[in-house]
Structure 1
């Protein structure tokens, strides 16, 4: 096992868990926010397990995803907007719990948790199908078009899974207001996809033909 990679992965994992906890529990004014504990459980337990699996079976992919840094100015804007969206949604969810603005029933939280875990399974499948998958918009050396599995249904199955993950999060937290905030993800990801497809068409052989074969970008029969 690569000790340096392990330390880096654990450090980022713990930092992420701490940040999410602060963003949720501080605005809530209490640790007795069971929806926040539910979200952190379904978010970080599978993430930890996936990290261990990648550490053992595909350390190169894990390192690539940990070290990814977006170089394109347009995509940096997308990342900034996404970060602001998450900050607003999580903080508002905590405040929503504290002041009981619009509290969703428990069954909605549990149903959303099931959707979230289903999306995690899809996420793992996308990682398995596409060894060229990157957190940044780029064309890698010797990269080929993937058109099997989920890639035969939509052109961007990773964004399909993140769409499910992100929109289910505020529902797990019991906040309808945060759900509305998370809808901002739709124009944000649309902007990223436009830029990404331009880069892929210019640099990846066969991608134009793939676009003609697979019509939908993120949601089958809709988008």
Structure 2
């Protein structure tokens, strides 16, 4: 297999990053593997719950970026990796949650996909999704209530005191590193153009792997 094509998908919380990653996976079944940066939150299970709950998960320091970088490099080198998961109700990491195998396209998605320089320099392509904050908040409320067990009041408080300030400080500025900007509420063509480019990349790799 030729070198995997590493694609970063970044944007604010609730912008549509996971949706786009799944769109790519659906278009190219068996050709894509995905890493979610949410899997790499630091394990806080040794702390009392009330102390762990004070952690700002919208700050890049909450991510164990060295482990993430190691796993990305392994996939780029054609090695499978055992990736972690995360239980937000207990602030604990799930070690060796699943095995990810290298594929022709690797998706790295998360709010900090373009933030860490050592990881950013590995990317072959990248897209930053711009979505209005009111839409992102609605999506975050739905996700955090169903998947993370947070109350409505908690979610809104986190949004005002953590998510939005960190978006302005860290996430939005990282858009300058993106090769593509997708204004999700206005643009209906960028996703298909993005998928077409990936299809061309796969075809190019196939031609390289099977020369006549």
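One of 1, 2 was used to calculate distance in nm of label points 7 Å out along Cα→Cβ at positions 103 and 175, giving 2.8; which? Checking each candidate, the match is 2.
Which structure, out of 1, 2, was mean count of other Cβ atoms within 10 Å over residues 15-22 calculated from, if the result is 20.4?
It must be structure 2, since only it matches.
Tell me which structure, out of 1, 2, gives 2.7 once distance in nm of label points 7 Å out along Cα→Cβ at positions 31 and 79 is calculated. The value was obtained from structure 2. Assuming 2.3 is distance in nm of label points 7 Å out along Cα→Cβ at positions 63 and 151 as calculated from a single structure, say which of 1, 2 it is. Checking each candidate, the match is 1. Across the set 1, 2, distance in nm of label points 7 Å out along Cα→Cβ at positions 23 and 55 reaches its highest value in structure 2. Assign the value -10000, calculated as helix-only ellipticity at 222 nm (-39500 (n - 2.57) for each DSSP H run of 4 or more, over all residues; to 500), to the correct structure from 1, 2. Structure 2 accounts for this read-out.
Once relative contact order in percent (Cα under 8 Å, 6 or more apart) is computed for every structure in 1, 2, the highest value turns out to be that of 2.
Every read-out reported here was derived from the displayed coordinates using simple, explicitly stated rules and does not represent laboratory data. Small disclaimer: the values here were computed from a predicted structure and weren't measured. Cβ atoms are built from the backbone, for glycine too; each structure is taken alone.
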